[in-house]
Structure P
Amino acid sequence: MDSVYIETSIVSHATAWTSSDPAIALLQNQAKQWLADEAPNYTLVTSQFVIDEASLGDPDAAKRRLALLTDIPVLLPDARVEQLADEIIARSLMPEKARLDALHVASAAVGGVEYLLTQNCRHIANAHILPRVYDLLEELGFPRLLICTPAEFLGDPNNGA
């Protein structure tokens, strides 16, 4: 069974109160739908970085986020994760301020998972960045990793895909 790294944006959107902003509400719905419909088809994993991020902020919201993560195995820490994140930043694939995003990519790559599921399209699932990230991972000998959003799994329900 293929494995999916669950990044913090998925957990945050899936457990938040429905937003009045239609764009955010759509992301929330997609995260919930992916977890309900697609998650059972995969082995889910996460990292301590996600646990740490999910623990921040409003205590009630943090409790909901952590509850969603309860039964998801946490990838073991590995020095290669820090090294790969450093390389992602050193090659200007992500800015230093997005180090945590680089750590998510590095955790998934080092963990050997097939998919990194995110709704962070600024630094992770970004069409300008992805080809260079994929090139770096291939250059460094990491197994194939596909970085994607729930919408890419679910298709567009409005066109019957």
Structure Q
Amino acid sequence: MPQSLAQIYLHIVFSTKHRKPFLQNETLCENTHAYLAGACKKLESPSLVVGGVGDHVHIHCRQSKNIALKTLIAELKRESSKWLKTQGSHMSEFYWQRGYGAFSISPSHVEALMNYIANQREHHKTESFQAEFRRLCKKRIPRVRGATLGFGV
């Protein structure tokens, strides 16, 4: 087989530094999501949906076979941070938090994750980012030969 195929779905989550709500303005938030979607495309990791609220983003994308996960996330943060700082003097202090969450997603969970990310504004009326992230980190599927595998829906 001379060609290679990679179908690796990711759920990436990262927050603003100190979880400051820099993205509260709805237009800025939507433009940031669109910018991140464009950056994913440029990095050969097309997004299926990008969403979030004032203090964090969720990116659901297909990871390129040509880029390491840590490079993908570093580039998404770097490029979007540079762009956000051009969006007004109030954004001059903008930074993303150093850490992130990245979860592999089964193709059977893609649609549910897309709906989850699309409804972030509604979801965060009842759950904080911290509680959400802890819940995502605890999600598990059953043990398979001694290994516990996580997923991010």
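Suppose you compute helix-only ellipticity at 222 nm (-39500 (n - 2.57) for each DSSP H run of 4 or more, over all residues; to 500) for every structure in P, Q: which one lands on -15000?
Derived from P, not from the others.
Which of P, Q yields 0.75 for FRET efficiency 1/(1 + (r/R0)^6) of positions 58 and 90 (r between Cβ atoms, R0 = 41 Å, to 0.05), as computed?
On the way: P: 0.75; Q: 0.95.
The correct label is P.
For which of P, Q does mean projected area of the Cα convex hull in nm², calculated from the coordinates, equal 9.8? Attributed to the structure labelled P.
If you work out distance in nm of label points 7 Å out along Cα→Cβ at positions 42 and 138 for P, Q, which one comes out largest?
Values: P: 2.2; Q: 3.8.
Biggest value here belongs to Q.
Every number in this text was worked out from the coordinates using simple rules, so none of it is lab data. The model shown is predicted, which means the values in this text are computed figures rather than measured ones. Cβ atoms are built from the backbone, for glycine too; each structure is taken alone.
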